[in-house]
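Below you'll find a set of structures to go through.
Each reported figure results from applying straightforward, stated rules to the coordinates on display, with no laboratory input. Just so you know, these numbers come straight off a predicted model, no measurement behind them. Cβ atoms are built from the backbone, for glycine too; each structure is taken alone.
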Structure I
Amino acid sequence: MLSVFDQGAPPPCPAPFNLAAHVLAPAARLPDKVALAVLGPSRSERWSYARLESAVRGTATGLLQAGLVPGDLVLLRLDNTVDFPLAFLGAVAAGIVPVPLSAALTAPEVARLARALSPAAMLHDAGLASPDTLRRIPLPDLRAMRELPPADYALGDPERLAYVVFTSGTAGTPRAVMHAHRAVWARRMMHEGWNGLTPEDRLMHAGAFNWTYTLGTGLLDPWSLGATALIPASGTDPATLPLLLSRHDATIFAASPGVYRKLLKHWGKTRAPRLRHGLSAGEKLTDGTRGDWETATGTAVYEAYGMSECSTFVSAAPGAPAPPGTLGRPQPGRRVAILGPDHTAVPTGETGTIAVARGDPGLMLGYMGAPEATAARMAGEWFLTGDLGAMDESGAIAYHGRADDLMNAGGVRVSPAEVEAALGAFPGIEALAVTDVALKDQVRVIACFYTAPEPLDQEALSAFAAERLARWKQPRLWIRTAVLPTGPNGKLSRRRLRETWDETIAEAANGQA
């Protein structure tokens, strides 16, 4: 049996189509329902569906009156406030192409990204550093646009460019990923295949708006169904998240594993009686964190695998939990395979490259200005993710890490994800990352970097590993660290771990010279 999952194609995206019009369609039947609540420590800012759509379409009018035209690219240099989604959807509604950027970027970093895109303008919060070379539309002007008469939605081919996001850059230079308007239609496959979202839900997401995980799962998904999105206000202390979940009757919580770890430190005796389950994406969730969540809340957490180029497409779901040791299954409507070096499907159980069909409606249009890089990710009917996995006969996929993260231990290739999964349940470990590092004689060994309140017994760690892993997969070094390095979107960066280790070894060698 070959490693191919295919249970039929999803319904085609209607045409003509506009992403913003689809997301805000519930406003016509639910004008007074709360679409968004921005949760502060003492009060919340609430937006009804009618107010939300009016502000989005007014923003679209203002951007067009400012001289922008459909097809123009605009950078979103805005903080993690309601201004961000209003500007994003306002641009899309007008046919203008927004490019969300992280609020944490420096002015030189923004300048480098801008040179690659040649945007027509930047929607700008004066509190964020930005280059002086771009035309700016300041935040006060953006806010004033909300009161303008509503623009008509710019309907058209669902295949046309809707927005651009940057990859995290953990494997090299960030690339500009182009997504079509149809991308939001493809997200319907996640409702059954991952998040179990219904119109009655109140989904709370703790993450930055510029991250596609937050923007899609936290806002676009609930709004397209008529549900309520709950977003902690910018700068919210993770210690207050349990209280916010309880006080605002959240039914679903979504975050990255790192946020789960911080939240659970402060859960205490919190009760969230309406909470149905949690959602996790962005990096691998450890068994320890999963178990802590289930103990604290009495609910499950469902994990999803995806990427900037195709959002999430493999996941567990309330109606389809992941078999032990796997991410879950491809969502209904997806076509996914595990490919060998010749780009053909391998037998079930064998490790290969995770690939998704080129015809998937959620797949990117390509990398902007980089046709060669786009072509390098395609092989026949498949888009190559660059991640390794193995599919069982039920379609469930075990994740084995990025191909460029594979470790070389004594000449044997080892998946860091496999080792991390085996070690994640060790008592006391909060988070861990495994990679191979060079010793002074240039022999490479497997090292486990971990965070924990106190140093852990290395003999106990080694014995735990020996019970679960073949000898060549067991870490030789156990290194406690204050934090694990991440990229701009919070994803673990094993490359930075290796670089930091190499720098430490080099400094030690120079000190002995």
Structure II
Amino acid sequence: MKRLAPLLATVGLLATSLPLLTAPQAAAATPEYMRQKPVWHRCSPDQPVTYECATLKVPLDYQHPEGRTLDIAISRIKSENPGKRRGVLLFNPGGPGTPGLFRPMVLNAKMPKDVRDQYDLIGFDPRGVGKSSPISCGGLSQAEQGIGGAYRPETFPSDVAWARGIADKCREKSGDVIPYITTRNTARDLDVIRAALGERKISYLSYSYGTYLGAVYSQMFPQRTDRFVLDSGVDPQRVWRGMIQVWATEAEPAFARWTRWAAERSDRYGLGTTPEEVSATFWGLVARADRNPIVHDGQKVTGDDLRADPSLFSSPYGASAVVKFLKSLAENGPRPTDGDTPDLKQLLAGSRTSGPNASGPNASALNTAAAGPAAASESVDGATPAYWSVVCGDTDAWPRDPEQYARDAVRDKAKYPLYGDFASNIKPCAFWQRPVEPPTPMKTRADVLTVQNEWDLITPLASGQGLHKALKGSRMVLALGGEKHGVYLSDPASCADATVNTYLATGRLPAADVTCQDPPPFP
């Protein structure tokens, strides 16, 4: 033992000194972009002092972090109760292509105090969007900022030219950046934000596209995932062509529901006394507008315009009012204008009840696919470049043969007459760059909360159920009768809010899925 003592002492000395030797080595092994600290400043002189902004640097390509970088703009409003603070709550409002920098201001005003006190509210503009190194396609026309129109054999060659033209413009202007504007890279950016804030985990509240971003983060960084609320879910199995096509499949039962509702109120709307009569009235109006567009205050509405936003039928009340108004215009001609008459295209796009971030899948509204208006982005092309970069760059499942789109559009117009040909018609993804990596498989357990309205037609119930099924361990809150795109905090009467508040406040998921009944939106 005497002979062993010096040896043991030496071993002990080495053991106690190992942390001192390895700590610098561990620090050196952590990438520099994971060691930055935000420099906070007041976001704007006309905004509250508590609303702070900062900018982080992230790699354009995480496989080559020593190369080009992008700016990521972040914001925060700190918890007013440090004693109850749990951590940070990041927020994404949807998209792809929608900024989220100002969103802490919205949450700060709407969240219940017992939930609000637990978090610093964190907003961010995703890469390529807003103040986060926005990408451009060099100036797209108004027609190039939608997601495409109805399929017609005689116009299909121009549809192909439209899709190819967008892809070519985007490649020419931003082709070195676009392949890296993807959901997986945005998830990596979220983890950089987490590290910069000094947090071991993040909590997260999201809507629409943001639910897919949250799902991807939960798979890439499961050990960093805390309380995640995924509201109005994107089905990971449908990204991304299937998410456009699901608007067509799910619009049909909503349309049938509307015909029943309007028929029961025929004395008020005059659209028919049976569902069949109401349906015939609508399709007669479509055919009539195709022959002779409905004209009002200098605007023309065609039959294709009437079909261009299936989410019109999320709300039977809204759809009935709109169809009655357009039917009157078609039968009686334009009315005298007094300055308060509605804009027809906006009427079609905005008739549905909508959540905190909603828009619809028509050329005027869906530049961001269920997010916010394109003007919110700081790119000269609005949200369109970031939208297509994600939608085309997340997956290589898009057909590359234009004729495949034509065949699919013919098939789906027959099966889903309201929107099938719009959904399956050609998109710029047919000519986009190939993705740099495959989609994220959903294999890891994710104890998160998904939230869904029954009659949301932007991320329909089938899509929300797909997200719930893909994330093993998740729970779903389903609000029967809910019509809006976006559930939590979008309607004070929503039956889902209580469950979400409990989860955000306690971290406890419901023991089983929750189904509740919303009150009727209109008497």
Structure III
Amino acid sequence: MKPIRLMRGFLTVGGWTLMSRVLGFVRDALIAAYLGAGPAAEAFVVAFSLPNMFRRFFAEGTLNVAFVPMFSKKVEANEDASGFAEDTLSALAGILVVLTITSMIFMPIMVSAMAAGFIGDTRFDLAVHYARITFPYVLFISLGALFSGILNATGRFAAAAAAPVMLNVVLSTAMVFAHLLGYNVATALVWAVPVAGAAQLAIVWIAAAKIGFSIRPRLPRMTPELKKLLILAGPAALAGGVVQINLLVGRQVASFSEEGALQYLNLADRLYQLPLGVVAIAIGVVLLPDLSRRLTAGDGPGARDAYNRAFEFALLLTIPAAVALIIIPEALIGVLFQRGAFTTDDAAATALAVAIYGLGLPAFVIQKVLQPLYFAREDTKTPFRFALYSMVVNAIAAIGLSFWIGYLAAAVATSLAAWGMVGLLWMGKKPMGDDVAADKQLCRRAPRILISALAMGAILYIVQIALAPVFDISRLIATMILVALGIISYFGIGQAIGALNMRDIKSSMKRGS
């Protein structure tokens, strides 16, 4: 078996995802500057959330969980991987076309389900109008996920990781030109969404064709492999549905809260999604096909090493990010979004949500390490069952706490549910045996990573107070000092106490483990 180079894969996917997230901040900063937290901004949040919700349901739920392990094993066994991919593409395309047409017809009902608090004011009609324009994005992005799965399963991560960059480039460009030319910025923004989706699909389709998978949709046919895929995908898709229900509960709570609450949560989500996306997406994309191929080849020790190095990578980058989000959220939100129509009060309200999401950040990422242990073994039912328990925790917390803390209840509930999910996944992996046991290196480094991150947090807290006069002069300069100091102190302390070793990272990239 030709191994997937885990560390190189993590860094490739993480690097492109970081670029996408940075450009995402540019996009959201432009939205905040042009639209503020007003009706058009909140209507766009709901309209763009709808195709993204179904994207997670089909692309991340069905394809990443069910298709990638099966396709990876066919590649490893030299079976008809191309034919299987073509059958999957045809079935998926048919389902998505029907979904898109149906959703556009019944869009008022879907918007009501997303934000019932909008009913009766201008935000509702705007959201319905915007959503009918943006919804075809789900067709392009879900088909693109299939081609991304093909690329990832064969160890080609760059094109699939780079494609999401196009979304933020297209949306940002559309807003800037609309503003300069005097057009309606919100209208340009929503029309740019399906255009960006088509561009993303084109990138991965062409990349897959270049490595020999030039597949085309045809009339769907039910094959034994496709039937098995649907059986595996069922619980995975339902688990994705549970996640979306959690998001719906949060948005419903926010829609009945103060005006701007949806935008506050949206921007807070964008900030914690930076480390979450860079680390969790990198792990999910690289680890699942590698585990699947190793298990097919009977390489238990290799699977254990891959799991442990992924867990170590997750802790190394996630714990300090979580501490930073908790300690300096106002500085980060202020420099990223506080300008134009987005006021100081808006920034302060968003920062509170960021700090709460920071508490849940490690759990969000650890889930991405633990779930592939199940999916690589073609077990999608157990994570689905755990997701149901998580949904109950989220609903009770979000609705119950909303009477006391308003829109912040959604952030608290999300974090609590994430930690509950981690606990269940951790306990559920015990029957898998030694292949999922922590090795000596992980046991030695994990507590040292935590110590390094807490020391960094203490430094940031003290320095932030000392920099108060600098913040009055320039938020950007003060925040850049904080970020630079945080990075230097964390990695410096970590290297000194053995939480990390750059030599190990370099050598693992060379040997491909």
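Here are a few things to note about the model shown:
- Taking mean count of other Cβ atoms within 10 Å over residues 134-141 as the criterion, the largest value within structures I, II, III is that of III.
- Parent structure of the calculated result 18, given that relative contact order in percent (Cα under 8 Å, 6 or more apart) is the read-out and I, II, III the choices: II
- Parent structure of the calculated result 25.4, 111, given that Rg and Dmax of the Cα atoms in Å is the read-out and I, II, III the choices: II
- Each of I, II, III could give helix-only ellipticity at 222 nm (-39500 (n - 2.57) for each DSSP H run of 4 or more, over all residues; to 500), but the derived value -7000 comes from I.
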